[in-house]
Structure P
Amino acid sequence: MSNAIYVIMQETFLVLRRDRIFIPALIAGLLITIMANLASDWSIEDFRKILFDVGTFGFQMTGSLVAIFWGTKLIHDAKQDGSIEQQLAAPISRGSWLIGRFLGLAQCLLVIAVIFTTLWQVFMLLNNFGLMNPKHLTIFGFMFLGWLVLAAMAMFFASFCGSGVAMFSSICLWFGGLMTNLVYQNLPINIGSTSKFAVSALARAWDLQQFNLINEVYTRDIMVHSELWYRFGYGIGLIAVLLTISTIGFNKKDVIS
């Protein structure tokens, strides 16, 4: 089983590389870095904070869109060209195929994260900021974890929906996950207990702001390790739940429908 997953993972990575997935990521990274520098010059506030705010926002958006678009496209294209039927004809289970696809996309997202981190480090050196410290690297690490959650979510929808519906649903849940905690924190005082409980439960279950650490870097001198481990476990838990449900549903569905 592990060998089958590895084979599918490498085949997926090769497919994505042939799609030139890294070229637009590199171009976007360069443009975001330049825009961050320009935006920081427009403000009288702290140059470094503006630089990181704009840069991390751009990187987060780019990686998230890549995760959603290609997470959906990988499943859809395999159904359209019939490659999934050929691969499943070999001794590969549907669960192994789906997990292998996810790991292949995760491998590409990791390369993109390394590209963005390298570009940002070079840019910091050019602006005499020196090397990134562990807190800055943690920002990129959790950004990557958020991309993996979105990739798993996109594959979850793509496993039983059409390409358009899967992408639309993924984008809606992505934006929803960015706002759930904000909505909960700004609930009116007179809201009913049932509504408050429902919003609170949703904010705890689906809060993508857990992977955005830019504010913590500038408001805290020390990042609490227990909180970081909680956020990490939360992300891994979401990925595990999404892939498990996807695998169960995928095993019961016609692969060409």
Structure Q
Amino acid sequence: MSLNKYGYKVLKTPKILASLISKGISKSIIYKFPKKNFKNLNEQFKFISNLSDREFKDKFGNNAYRILDSLTTNKINKWINSKIKNELKCKRISLNVVSKYDLKNNSSLKKKQFNAFFRIVRNNKNDVGFPHRDSAFWKLGKLYAREAPFKYKYRWKFWIPIYGVNKKNCLRIIKKSHKDDIKIIFKKVKNSIKPSIPKFYMKKNYRNIIVPLRKFNGNEGILFHDDTIHFGPKNYSTNCRVSAEFNILTS
């Protein structure tokens, strides 16, 4: 499948990558709830699924709260250099690095560390965002500022399922949408501005909405263009749907 033609490509991922990310997520949860004696990830996610909306937002609502630790993100950066670099046929490749805003809002982060983060969607909760293009967030700057370790030409995103993901609640992609000329809508959500795709476009392209993955155990991930429209549906089938994602910069 052509990545440039369709705007995305499903790639095989090693079990060690999903395992690495799972441990990083577990470490983040333990840091947030130091008084809890969790035995495993299942117990952690069961606990999170029972949090009040306010508690959930306080611990996981801000993207900065969900950035993985520096040891984990360093290893992810090494993996994209060894596996994704050839796929994208680029000279240089890297994750973006954490911003000043991230450092201010998450004391566990280190200056200049790479940025990879996780997302938790509880059962029947509004823990999902609008259909969007990642490129729109980059253009907003300030709150969504992303810093780069070098001058890059292209931006990509990699998404991987970690826990509680299936066909019903998995990430959706609109194929070939990276080539469409779309006027992005910017909506004010509480104290921040977030980009979304016009409803008429979504209705017109309903048949192009697909679930690219066939395996949901972390053995596959989705690499896609930062202009490719994507979104996560509400989760009605598991107590928590957990995934990880990271921006990839190339030149």
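Across the set P, Q, distance in nm of label points 7 Å out along Cα→Cβ at positions 62 and 174 reaches its highest value in structure Q.
Comparing distance in nm of label points 7 Å out along Cα→Cβ at positions 30 and 206 across structures P, Q, the highest figure is found for Q.
If helix-only ellipticity at 222 nm (-39500 (n - 2.57) for each DSSP H run of 4 or more, over all residues; to 500) is computed to be -27500, which of P, Q is the source? Label of the source structure: P.
One of P, Q was used to calculate distance in nm of label points 7 Å out along Cα→Cβ at positions 38 and 94, giving 4.9; which? Attributed to the structure labelled P. Here the criterion is distance in nm of label points 7 Å out along Cα→Cβ at positions 6 and 198, and among P, Q the highest value is seen for P. Calculated for structures P, Q, percent of Cα pairs over 26 Å apart is largest in P. When relative contact order in percent (Cα under 8 Å, 6 or more apart) is computed for each of P, Q, the one that comes out at 26 is P.
Just so you know, all these numbers are worked out from the coordinates, no wet-lab data involved. Quantities reported herein were computed from a predicted structural model and do not represent experimental measurements. Cβ atoms are built from the backbone, for glycine too; each structure is taken alone.
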